1. Which of P, Q yields 0.95 for FRET efficiency 1/(1 + (r/R0)^6) of positions 30 and 158 (r between Cβ atoms, R0 = 41 Å, to 0.05), as computed?
2. Of the structures labelled P, Q, which one yields -5000 when helix-only ellipticity at 222 nm (-39500 (n - 2.57) for each DSSP H run of 4 or more, over all residues; to 500) is computed from its coordinates?
3. Can you tell which of P, Q yields 1.01 when Cα Rg over 2.2 N^0.38 Å is derived from it?
4. Given a computed value of 2.2 for distance in nm of label points 7 Å out along Cα→Cβ at positions 38 and 118, which structure among P, Q does it belong to?
Structure P
Amino acid sequence: MKGGETRCLKRMDLITALAESLPRGTIRLGCQALSVRLDSSTSSPSLHLQNGSSIKAKVLIGCDGTNSVVADFLDLKPSKLFSLSEVRGFTMYPSGHNFGNQFVQVKGDKCTVGRMPIHNKLVYWFVTQKVMYGRGGLEVPKDPELIRQLTLEAIKDFPSEMIDMISKSVTKSLSNTRLRYRSPWTFW
């Protein structure tokens, strides 16, 4: 096992800390942007949202993922699919865990398991592997129990603490995605 000290936090904690240092109403979350246009009179971005409303922004931070309308607005080249998928989740340890603050990755023949404690009772973990979605081909499973079952099958030869961590994970936290990549030299 290789490891090193890291500090991890939940995204919502970061958003809350940022929001508390800005004036009320400056941050809008959960607003699915359909398009971004530059306002010709102010040179500021104007976002057109799924609910039909618009937001005129002085600053726009795009956190909308790989199918980003912000990336389209900036005219970035499309991201590319990797031949890897990643399952992610959280595991609660009600009595605490003994992992400290160490980020650990364990590499096997066909996949890698990573573990990063968030605090003394919550651990974030991931499993990265080549795309091989079971019986049906390349369709990404969305059912959390199927995700857990396929992941446990993939890591059956890993250390027992890794298997235990994934088998006891918070079901609603499980996600499975194809990894995508946008090379930095395509930005400009």
Structure Q
Amino acid sequence: MKVTSKELVLIGLFIAIGVILTRFASLRIPLGGIEGIRIGVGPLSIILAGILFGPFYGSFTGAMVDIIGYILSPIGPYMPHFTLTSALYGLIPGIMSFSIISQYHDVKNLPKFLIWGTIAMTQILVGFILTPIFLHFIFNIPWKLLIIPRLISTPIQVLLFGFILQLLYKAPSFSSLFFSTHQSR
């Protein structure tokens, strides 16, 4: 799997944007003395990396966003569990993108439910299920404190990410980048 210098620069750009949006431009809600909920668009750059460059580079982008973000702005001790969740934000859309979405050769033919389904599945698996499990077992935070706020934040993030991705898919530069990266793989 050969990566071009243009793709490498874009992956680095997605990492930088992800760190800034996740660590510095997100609403953080503390629960039990730790950051229990983070609401923002930080995962969107990781999701885009997965969609554009596949599951490997998407998960690499997610892991780097978490590791570099922790180095620049540590919040408590380093927890590799959350590096895994960050990597999954790139892995799941990457798998969906390269197995299903890339079969469509024109953005106009791309069914909207694929975009929304990819975002919803990623947010539900990672943000609604896996992250609360880690927070509960690592920090012993009660389930009610973890699940109830996510019942509000998860649909908001699904709608926000889905809307932004739909706008991006309509942009000629994004659609040409999407299909050029998928044809080269």
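No lab work stands behind these numbers, since they all come straight from the coordinates. All of these numbers come straight from a predicted model, not from anything done at the bench. Cβ atoms are built from the backbone, for glycine too; each structure is taken alone.
1. Working: P: 0.65; Q: 0.95.
It must be structure Q, since only it matches.
2. Numbers: P: -5000; Q: -23000.
Computed on structure P.
3. Attributed to the structure labelled Q.
4. On the way: P: 3.9; Q: 2.2.
Source structure: Q.
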